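Visitor: Structures are listed in the sections that come next.
Every number in this text was worked out from the coordinates using simple rules, so none of it is lab data. Just so it is clear, the model here is predicted, and its values are computed rather than measured. Cβ atoms are built from the backbone, for glycine too; each structure is taken alone.
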Structure I
Amino acid sequence: MTAAAAQARVPLRLRRWAVLLLALVASVASAQLPLDDADAFGYAEGRIIELVQRAQPPDGALVLLPDGRVVNADLPFPDPDQTFALPPYQVGERVELYYAPGPDGRRQYVVSDWVRRPALWWLLGLFAVVALAVAGFKGLRAVAATGASLAIVVLYVVPRIVAGHDPMLVSLVGVGGILLLAIYFVHGINWSTTAALVGTYAAVGVTMLLAIAFTDFTRLTGLGNEDAIFLLAAAPQVALRGLFLAGVLIGALGALTDITIVQASVVRELAHTDPSLRLGQLYARGMNVGRDHVGSLVNTLVLAYTGAALSLFLLLHVGQVPMARAFNLELVASEVVHTLVGSIGLILAVPITTVLAAWWFRGDRLPIKPGELQHGHPH
């Protein structure tokens with residue numbers, strides 16, 4: 001396989017939480033489409049009550065629809081090359097049906113997929129239970145803040161970008177709302193969280209400038225994957241380079257808030273324990289903790305991006321694409337820029353937040369609110 005062929009066959013990337021939420025909303029909407037229009041195309045959901053073996057493929061399934069009707073739907077054709085076999089459909093499973101008018105004018109149904117929402121709701125419930133059991137009500141606030149952050153992305157950032165607004169400006173506004181939720185709502189409003197918030201905003205600004213500079217320096221177009229190509233065809237008004245930059249900012253937020261909260265809390269604790277510590281001493285001691293935290297978080301960030309692109313690495317390896325050629329592909333180069341720019345912003349967030357907190361808290365000058373020194377990570 002040539003390098004060009006390998007690039008052409010690169011599969012779609014794993015969707016992020018925001019895209020997953022959009023898919024859930026879309027699937028719910030499609031399940032509610034009217035089923036009484038014989039000429040309509042669309043999707044419905046139902047439960048398999050019987051599998052039907054036919055003399056000629058494809059086999060079928062009797063599916064019970066929500067309105068009580070039972071329809072005879074076709075199952076997917078088996079792969080003639082036997083290169084990939086789908087798990088078999090089972091009686092009792094909830095499935096998605098695609099329907100369309102047949103040659104005789106009557107509606108035909110095809111089983112197109114499984115209904116995955118119930119399993120996702122169970123997983124979400126488990127997530128909330130674990131968060132509550134380990135972190136108490138602060139864990140539940142974190143879960144709520146995560147949901148609200150996704151809502152900001154899905155209900156504000158995405159529609160504004162699709163409407164043709166500058167993705168960078170839209171994402172900056174969205175980032176502001178996400179940071180308020182991630183820091184103030186979860187950890188409370190006090191001087192420590194305010195220092196963390198200001199430090200995070202400063203790190204986001206640095207990350208934005210680096211992303212703009214290296215997107216231009218590496219001549220990235222925003223067309224590094226099939227998602228962008230499809231989007232260009234469906235919504236040509238979207239600025240793809242700006243969309244890539246917005247993704248860099250939003251992708252780095254989680255790690256940024258984590259590390260800035262820790263640094264502000266550490267310096268606050270040091271200043272409260274020993275008010276005689278000067279600015280330089282507070283900064284030096286805070287950085288002792290920050291350096292350890294940076295090492296683990298940068299590794300986490302890089303491995304997260306690597307795991308998402310694992311299928312791409314396999315495809316490049318199978319296609320025997322030379323390393324120099326692979327890193328020159330925009331698909332790979334954009335991920336490298338994404339990862340390294342986010343990591344640089346993460347690293348710089350440590351000294352920025354530490355020096356800001358040391359300046360504010362030196363001499364233990366600012367009053368401490370109840371619970372303010374209880375939200376940092378233990379070290």
Structure II
Amino acid sequence: MNLKERSFSELSLIFTFLFFLFFIPVSVSLSHIFLSLSILFFLYYFLKDKKRIKTHRIFIILLAFALFEVISTFFSIDIERSLNDLKEVLLFLIVPLTLNVSQKKEDFKFFNYAFSLAIFLSAILSFLEYKGIIMERDRASGFLSHYMTQSGILMLFSILSLSLSFSEKGKKRFLWIFLFLLSIFSLILTLTRSAWIGVIFGLVFIIVLYKPKLLIPFLILSILIAFISPESIKKRFISTFDPEDETVKERIYMAKAGFKIISKYPIFGTGLDTAKIAYKKFRPPEAVRDVPHLHSNILQIGAELGIPALAVWLLFIIISFADNFKVWKHSRDRFTKFSGLAGTGAIISLFIAGLFEFNFGDSEVKMLFLYLITYPIALRKIEENEQKEQ
């Protein structure tokens with residue numbers, strides 16, 4: 001990263017964005033602070049120099065989704081609660097911010113390395129937690145307050161690190177492989193089955209796209225990990241397929257209640273952050289536990305925002321996948337190409353894991369996800385501009 005030829009406002013934008021990414025797996029408060037600063041510097045930098053702000057159709061779709069969130073708030077069964085949650089729509093600004101933060105590919109490499117350092121520190125802390133050396137916990141959460149959040153971030157980073165290992169050679173390839181293995185072992189320590197399933201689907205997908213014959217060593221590695229895993233981890237994974245497991249039963253109850261809520265409030269839903277209130281009324285008699293959410297992106301969005309908003313969200317997922325896949329298929333630059341591969345894998349992982357967990361409602365996971373699906377598109381635009389200049 002060449003600093004000498006950058007203006008103060010440009011450097012401020014780049015470094016506040018970098019720290020925003022770095023703090024995602026460390027502190028959501030600090031990450032939000034640096035995101036806010038980054039947005040302010042972004043507006044100052046582009047308005048001062050009267051630069052053209054680049055946008056993309058996935059941001060337009062997210063704006064439509066945000067509009068449904070606003071509308072559903074005014075039809076909410078608890079307007080005050082929904083209004084308090086409405087501030088999350090500002091996270092969608094990560095998309096235009098990522099598209100415009102830099103015109104140099106090297107900066108995005110720098111962003112990824114900075115985030116990787118945070119993941120490395122978080123993974124080490126997770127291991128120390130699991131061993132009882134620091135803050136003994138049954139389910140490791142690293143710097144974060146909840147293991148589910150930690151698992152979502154590690155799931156997405158595992159996809160990114162393996163994809164980028166394919167694009168590199170020599171020491172850099174081994175670095176990304178090391179980070180991939182570290183993130184996988186840390187993910188296992190969260191004992192989060194939805195993220196395990198999501199990362200398996202995502203990894204298989206990117207391996208099939210890149211080099212299908214690598215599925216054999218991937219399968220061998222998976223069997224080896226399963227073999228050496230502690231008994232508690234094995235039991236946790238097996239319980240995924242046990243219909244008598246209490247948590248499996250609870251998810252079935254949530255699904256039944258979710259469909260009832262959607263049928264009762266099909267257009268605007270019950271309002272942001274109100275599914276747990278509605279669940280008490282619509283849950284089956286055999287369900288005895290209160291739940292914070294419905295453990296499913298589709299059910300949660302459908303119940304809280306209505307079927308039209310759910311359709312817009314699904315369109316966002318489809319278009320994001322299609323555009324990242326185009327980057328993978330058409331880019332000639334290896335970093336850009338394999339970043340597109342990471343973007344498609346991240347979408348697969350989040351969607352599959354999100355069938356069993358409301359991961360799109362998790363601020364840290366959402367922030368990282370929006371970056372991972374947008375920066376390949378930003379790289380592709382940079383590559384196209386370079387080709388036009390040649």
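Visitor: Tell me which structure, out of I, II, gives 1.7 once distance in nm of label points 7 Å out along Cα→Cβ at positions 69 and 261 is calculated.
Guide: II
Visitor: Still on this structure, please answer the following. One of I, II was used to compute P(r) over Cα pairs in 20 Å bins from 0, in percent, and the answer was 22, 47, 26, 5, 0. Which one was it?
Guide: Source structure for this number: I.
Visitor: Upon calculation of helix-only ellipticity at 222 nm (-39500 (n - 2.57) for each DSSP H run of 4 or more, over all residues; to 500) from the atomic coordinates, which of the structures I, II produces -20000?
Guide: I
Visitor: Identify the structure, out of I, II, from whose coordinates semi-axes √(5λ) of the Cα gyration tensor in Å, for residues 61-132 alone was calculated to give 30, 19, 10.
Guide: Among I, II, the structure yielding 30, 19, 10 for semi-axes √(5λ) of the Cα gyration tensor in Å, for residues 61-132 alone is I.
Visitor: Looking at structures I, II, which one was relative contact order in percent (Cα under 8 Å, 6 or more apart) calculated from, given that it came out as 18?
Guide: That value comes from structure I.
Visitor: Can you say which of I, II returns 0.30 when FRET efficiency 1/(1 + (r/R0)^6) of positions 325 and 349 (r between Cβ atoms, R0 = 30 Å, to 0.05) is computed?
Guide: Traced to structure I.
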